[in-house]
Structures are given as C-alpha cells and as structure tokens.
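What follows draws every value from the coordinates through simple rules; no lab data is involved. Everything numeric in this text was worked out from a predicted model, so none of it was measured. Cβ atoms are built from the backbone, for glycine too; each structure is taken alone.
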Structure 1
C-alpha cells in the first residue's frame, strides 16, 4: 500500500507540476480547478465508500453467500453510477454555477465543457472501486492501489499529447481515459474471483435485499460526502475571492492530500478488514486495541506533518511548482492559502481514521453525527468572512475548513470516550502497549 501511494503521489506531483507550468494561477486555471476538483472529490467519496463500507460487508460473508451478495451489489452500484454520470453530463451547466458562482462567463463555459468530458470517469472510477473491494477481501492491494497513478498518468498524457489540439480539454480527456484504464486493470486482476463468485452464486446463496445492499454504503457515502464537502465549500467561496484563488486552493489541497494519503490510507486500508473480521468474531476488545494504536500513531504523525508543512511551505511550493506560468506571485498566493488550511490535516486525519474504524465495527451513528460539524462550521465562518469582505486574504480561505475539521474530531473523540466510559472499562493505549510486549 505504501509503495502504491508513493507512486500515486509521485505521479500526482508531476500532474500538478504540468498543470502549474501550463496554467499557473491565471483565470483559465480556475475552470479546470472547479471541474476536476469536483470530480476528484466525488471519486474519493465513491472509492472510500466501496473500500471502507463494502469491504467489511463482504468480509462478513463466505462462499456462496459472499458471491451472491457481490453480484447483487455490483448490479445495483453500476446502475447508480451510470445514472450519476449521465446526470453530471446533462446538468453540467447548473452544477458549475453551484460549484463556482464567482467564475466569469468564459471560465463558466469552459468548466461546463470540461465537466461533461469528465462525466464518464464517474462510472469508470466507481466500477473500478467495486472490483477493488473484491480484491481487498483477498488482501490483493497492488492493483487497487494503482487507482491514483492511472488517473495521474492519463491526465498527464492527455495534457501533453493533446494540449496543442484540444487545449485545456486535453486534461479532461486524459483523466477519463486513465479512469477507464484502471477499470480494465481491476477487472482483469479479479477475473478468477469473478468466475468463482458466479459459480457460487448460481449454486446457492440467498439474494440480498436492496436495503441490505444500500444501507451501510449509503451511510458511509453520507459521512464521506459531508467531510469532502469542506473542500467543495472552500473552493466555491474561493471563486468569489478573485482570479486564480480557486486554482491556488486546488494546488494547496494537492499538498494536503499527500499527508492525508500517507497517514490515513495505509493504516485504514489494512485496519478495516481486520477490524471487520474481529467484529465478526465478537472480539471488540482486540478491535479497540487496534483502533487505539492507530489513533495514537496518527496523532503524532499529523501534528508533526502540520508543523513541518507550515514551516517549509513557501520553499517547498517554490521548488515543486514555480516554473512556466506559475510565477513568484503564484507561490505567495498558494503558500498563503496553505497557511490557513494546513491545520485541517490534523482534524481530518484523526477524524477520518476513527470514523472508518467505527464503520467497520458497524457503529456508524457517532461518526455520522460528528460529520455534520465540520461543514457547518466552515459554511458559517466563510459566510461571515464574505459578508465582511475579508475573503480576499489567502490565509482566511482555509480557516473555516481547518476549524471545522478540528472541531469535528474533538467532538467525535469526546462522544466515543464518554460512550465507552458509560459502557464500562475499555482497553487503553497503555493496555495495548503491555499486550504488545507480552
């Protein structure tokens, strides 16, 4: 998982570097930021739902029951994804108006066209996520881990090879082609499992109801959508703050996503199947020990990463992006946005890890309650800043998301520990360490 994430981030920085070189923080970069930013967020929500809600559901079933459930869920999810892709293409114009209300007419038209080209990638990425979930149940992590690499390489190829012909649309063509490539790779990697599941489903296995298939993924989808909504809300307000601000935030979120990817995904991707297995064995005590260890390590890594990022933000951004159309003014703008947004990675990482683990324990109520807090705080703060005319300052742009995510984590952490105290003694970090030594 770590190697796949490393490759994904390496190609991701190259992708952002190509975007920075070709577009910088000029107004035309805002149209790409609004459209591709939305698709990246949607992709993340869909994949997280498949991997962190669907995988535990598969892990709790064996043989014919697992095969029947997978084939039923596959048909339901593919239908939903196809309808969603068609809706994005059909309503691209109104969608861009909601996502980037501050865009000028030319940028609005360009973003609408880009969103229509991007639309099929929703189906391709989601279908790849379904097959990835199947591979995760067999602990096959390599091909699912290449998802971001496929998207990045496709986007880079489209931008460089089609730039002179299709202009900025080359980014969208390449992105969609990359998502189709990942779908093919995950389907091919799990061909043996598909055949076995088809045979087991035909030989037996009770047909799952629609509610059973949709309930748990639907709850995680709501949670992931609320957390991801912080990025969408911040980018939306960025379009009111002048040309280039949406693009500056997009470069900033790429940097923060590197920390989130390395801190959350390897730990959560390996913890969730094990926690689901322990839940199936009714061994909640060992499951809590795993969660405590993960959260303890994550807290140290998140705080250290935040401090390093804030301290070195300007030289790092200059080193990574300052060339071509990305000027010294662009570096100053992006580093200013990063200053306000960087603290969000502490709350984001800790809240996300705990929530994924509790979904694996089939206890989604507290994460769902806490998920409403970040976006509510963000909306309130950004609306207040906009009313006071203070959104033109780059550091102010990310403060709402940072305050909201930290507040969400603290609320979730408090609720969980109050609940566990009320339920009786629970394993602590000290007990976990002693158990490890024994």
Structure 2
C-alpha cells in the first residue's frame, strides 16, 4: 500500500498513513461542537421527558444502558442531539464514545460529555472506531495522567490530530469494522458462555460430591436440613461448634500500634477461595495473649465474616508467624474427625447454594457472626470418605481449570485481534478492496 511519510501527530503517533489521507485536528471535521454539555441537578430528574445522557449511561461498545434518567425538555433544549452527533466523555470514564441513533429517542447530554456534529452522517461511526484504537487509548491515558484528576477537556479532543481518509473511505472502514468486530465479538461471547458453563459444572461437581458422595447407589436418608436434602444414610450432620473451635480475629486499632511486637496479619481481602495472599501483608501489634489467641497454624480454616460471606481457604504455614484481623473467623478442628479441606468444599457448597445470602435482607450488608457460624450444620462423612472426595474433586476441578485457562487465553487472543484490526483499519493499513 502506498504510504506517505509518518504523520506529524503531536501527541498521538499513528505512524505512516496512505497517500491521499490527511492529518487533521478533530475540530476541522465538525460543523458544530460543544465542549461542555448541560449541567442539571439530580433533583430535576424525572421519569419521562428527554433522556439525559451521562458517562455512566454509555457502555464501552457505544450502546446505551437501559433505563437512564429524564429531564424536562425546556431546560436542555440547547443540548438535544441530532443526526451526525458524536459524544465522547471528558471525565469519569474518560474516552467513552457514543454515536447518536434516532432509535434511541430524544436525548440531551450532561456536562462531562463533549459533543461534535460531524459533516457527514456516516463519519461518527468511523470516529467511534478511532476512539477504540490502541493508539488513541494510549494517547488518552497520557492525557488523563497530565490532567491528574481523570479529566480530558474538550480542547484536547478538539485539537487532537487524527488520520483522516475521504468520506467514502470513512464509510468503508466503518462498514468493514462493523462486520469484523461483530464476528469477533460473537466468538468472544461464545467463549464467555463456555466459561460460564465451566463455572456451573464446577459448582455442580462440588455440591454433588459433598452432599451425596461418590457412590451413586448408596442408601440415602433425609438430612433434616432444607438446603441439604437427602444425604448418604451413614453420614452425620454435626453443628460446626461440635467439631471446630471458632475464633473471630483481632480488632485493628492503629492508635494502639506501638511496635512492641509487630507481626503480619490477614485481612478479608487476603482470603480467596482456595488461596491466601501472603504478599505485602500489613502489620500490627500482638501482645503475648494476642499471639496465643490469634496465631495461625497448618490446617486452620479462615472464613470471611463479611464481603463474600463464607469465602474460605486453608492456612498452609507460608509465614512462620502470622495472625488475622476481625473480618475473618478461624476454624480449628477439635479432633480427628474432619479434613479441613473437606470443610472448605462444604463451605463452597453452602455459599453457592445461597444459604448465607438468605440470612441477610437486601438492604443490609451481609455478615456472618460467630454465633451463626457455630450452629451451621453440615454433611460429614467418615474421614476416609472425606479424603476420597477431596482427591476426586481436586482431580476433576484441575481438568476444568485447564479448560478454563485455555478458554481465557482464546478470549484474550480474540480481543487482541480485534484491537489490532481496528488499529490497522483506522490508519489505512487494511486493503478494504480485498477485505470486502
């Protein structure tokens, strides 16, 4: 493809562009622009009238969220969108772009959106893909950093040089990218459905294993626990307090940190399913009594008291000395009747079945007080059967994890392909005659 010398693009270096293309400030492509939208107080919002677009109403793919807010037409009459309008956010989620579609209904726009009315009605589609190109996104990141407050003012957008083909070429680029990105997006969506199915299969595998065991022919009995239903007849259903010591962690009090015995401790965020973060742990003082009470040892189960209630993992003694904060419960087996790893699987089944969520109203933050955790009844097979179940679940979830990793890798490659395709098309590196 015949190309000119690299464009003088100031902040966005988009490289060489085809002969016949121009490098122009964005404002030269517009018949009208408005660097600021309407400022309307939230108390003016209504259930009908003119839809009032905010940055949060625009999705990354350029479509609008459902619902939204509405305002009286008379207070936004100077900000009503029309054909050929292109919006781009200057604050909040900076760079979020939207091409006005009449089918979206009558719309006005808020002050943190910039409006450009392009001379050709098809140009906004092409300009939308400009904003999705990696080069533009890199420039945007630099512009935001320079602004320090996550804001790119309208003047920066207006004066940004962009690679500009002829109007027929703009339409051809937009048509090509509409078609190709839709194809890639469909492939990504299909792979994301695979991820969802793998997650469902993993969930079903664990719930089945810890509630029914591995023998499909085993005699069953009613557990007397609504969420659990029938279980193998020889299994028990003890309360947590009968087999574990439950201990809530230490309250953090930064004012009382004196450096007498500083030691690392775990927070809620450090405990994820099947894994505990031990990198860059914070520290606080633990006196002799605290060290006796809150020390962790191999086989301890750490359970989240808030956040994702019930999320838990095993402590494996990565640190020679470590403690835990009040946002976590520590469960320590009393006797030799339970494998801690089996109880972690049970907790995963309880959480996935929504039992802890049912105990909290929708208007309150979920918590799992120690008194509630202690009386939870759970399925408990003999310990040798627990070990067999643990091994089976580990083997099967490893297989699912491998499929998950491969699928995520494919999604990453498809998204990289999409970005590269956009970058090539908007800078003239695609022969649209051959691509048609």
Structure 3
C-alpha cells in the first residue's frame, strides 16, 4: 500500500491539458498493490479516468479535478469504475463538472428566473460507477455537474458520507446521488443542492436486467435543496425497489419533498420515512420551450404516483407498505396519492404530520402534476389530501393555514379504506 502522486506520472496544471493519461497511469500502478492516488492542490483538467480495485482517489485540500467538456476526451462520464472492488473517492478537494459552462438562461419564463436553464454543448455524467463492491465516497465536494453527479449502478456495500454536491439549482438533469439497482447502501451527512432530484433511488432497465433488486438503502442526516424532489424513488422502476429508510433530513425549497413513482412495471415496497422537515413550493415553468419546459412537482410535501408512463398504457407497477411519521412541512400543495386501476397503491400510513399551507413562490398551486404520464400537468382543485385508486391510506396530524384559503380536506376517487384525521390549528 502506498501513495501515488499524479505529478509523478506527468500531470500538470493548465486549462487546455488533458491529464487523463497521467492520472490513469497512476491509478493503474496503484491498483497493483493498493493505495492512494493523490491529486495535490492545483487545477487539473482531464478526460475520462477509470478507477480500479483497491484504489483510493484522494483529493488534497485545494485540489480541483476538472471534467473536460470536450466529447473527444470523454467516454460518457468523467470518473468511471466497472466490475471492481474496494474503491474510494475521498479528501477535502473538489471535483468540478463545469456545468456552469453549458447551462444558460434564455429568459423563457417571462422574467421569473426560476425555470430550468437551457443547455449548449456536450455534458457527460460526473461519475458512472457500475458493479463496484465496497465503494466509499467521503468528504469531497462535487461542484456544477453538467449531468448526473453520482450514478451508481449495481453497486454493493456502498458508503457515502459527509460530501457536498453544489450544483446549479436550475440545472436540468443534474441529479445529486442516484443509487440504481444497488444493495446495502448508506448515505449520511450530505449537503446537496441540485436542480434535478437531490437523492433518487431507481431501477433503470439496463441495471435491473443485469443486477436485479434495489434494496437495503438508508438515507439520513442530510440537508437537501432542489427544484425537483428532495428525496425520491423512481420514476425508473423496471425492477423491485424495497427496504428503504429515509430519516432525519431537511428538505428546503423543493418542488416536492418526498416522492415515490412507479411507471415501468416494478414494485416499490417497505419504505419508511421519519423525522423529515422542510418547505415545498411551485417554481415557474416555460412550457413553450421544447427542452426542459417545466419542473416536476408543484409544491407537494409527500407524493405517491403509480401511473402509465405514456399513451401505450403498460402496467405501471405497485407502491405498497409505506410509512411516514414525524413530518413537518410548509407547503403550497397537497398530500398526493394517485394510481390507475391497473397500477396499485396500497397501505400508506402517515402519522404525526405537521402541515402548514402557505404561498411561498411566484406561481399559484392550482394544478396537479403527474409527469411523466399521459395526464401530464392539468388544472385541479387542490385539497389537503388527494387519493385516486388507493387501497388503504391513513393520514393523521395537524393542519395550519398561513396565507392560503381553507381547502377541502380530502378528495378521493375510486379509493377504499381512507382515513384522514387532520386537526386544524
């Protein structure tokens, strides 16, 4: 075990220098005996590099590892790893995706300055880590991802702790952490600011076919900002997702607080959410624009959706056995639980809910948002709780109106065993 400084392998600072070969040489040699690849203080630009067995990529304080935005230097991601074990990314340095170079404001939302930014140029994932066993990511800062920041597919025994992800809160598709068909994952102590979902558990088609069930994931003690969901499961649900705990998180200024989607035939089950607080609001859209016309979410604190992905109306999947307790939210929209006749939502229990209904943003909460689905975004009366094709929904807690008019407590359609007990303060 030893240290392998990238300077000793020919890495140099500079804006137009591709250090991928030098960094990869350090990684390759380090992997033979195991150890740390050291990125020292300075700014090092690079194309794609691949981590290997027994390698810790360590960024010293003041180190900046910068993703090149040149497609000819990239292989779809900046930092990759595939079919390996004992991989770590750590240190007090920064991994910089240069997303701020490709996002720009075209003024499409009539001056509100809230809609998704437009895009020019090539944008790779910051990381793509596939089938890595014993993966650790700690302490580092990720800045300005151009696309997904941490995408882990089929990884096992994963620890992510005390990292910062500081992306543009108007950046489209710049998710924070995406565990995709992963198993035995803990995510804790993270500060995440994104335009797209902050932390989202999913089962993409390719990963589900290779790696099967996504299960045993704990997310705790995080602070999350997003113009989409703070904590999310789906929408990609090509396989089973189960045994998820989300706890002790602050979700601030998000379009949605906690959301669970099924669209692709999978089952999401055994999800427990507790001690979560924050605020949700509706941000301005730009529906006349073809790319990234609107955010997903219109201010719902808790959102459960089993719907057809598109007009083909294939079986959406199932959501069942969900609990949420000790939830505090200031929100503009409702608790939303809506399925289709063929897409079941069963057995949701929400207790110790403290909900304050308050207008916080520039747009009124007067629409339902079921993207992606044929229903899309449409006008609808906003109650306190909405259910459609739900079997078993219990909501208990307190309700405070701040600057919004009183609403109908519950609207339900084709639902059964619905028990709503919200005491107005």
* To do: Using FRET efficiency 1/(1 + (r/R0)^6) of positions 167 and 415 (r between Cβ atoms, R0 = 41 Å, to 0.05), single out the structure from 1, 2, 3 with the greatest value.
  => 2
* Structure fact -> The value -11500 for helix-only ellipticity at 222 nm (-39500 (n - 2.57) for each DSSP H run of 4 or more, over all residues; to 500), derived from one of 1, 2, 3, belongs to structure 2
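Taking relative contact order in percent (Cα under 8 Å, 6 or more apart) as the criterion, which structure among 1, 2, 3 has the greatest value?
Values: 1: 22; 2: 17; 3: 8.
Result for relative contact order in percent (Cα under 8 Å, 6 or more apart) over 1, 2, 3: largest is 1.
Using volume of the Cα convex hull per residue in Å³, for residues 95-302 alone as the calculated read-out, with 160 as its value, let me know the right label among 1, 2, 3. List each step's numbers first, then the result.
On the way: 1: 160; 2: 282; 3: 102.
Here the read-out was taken from 1.
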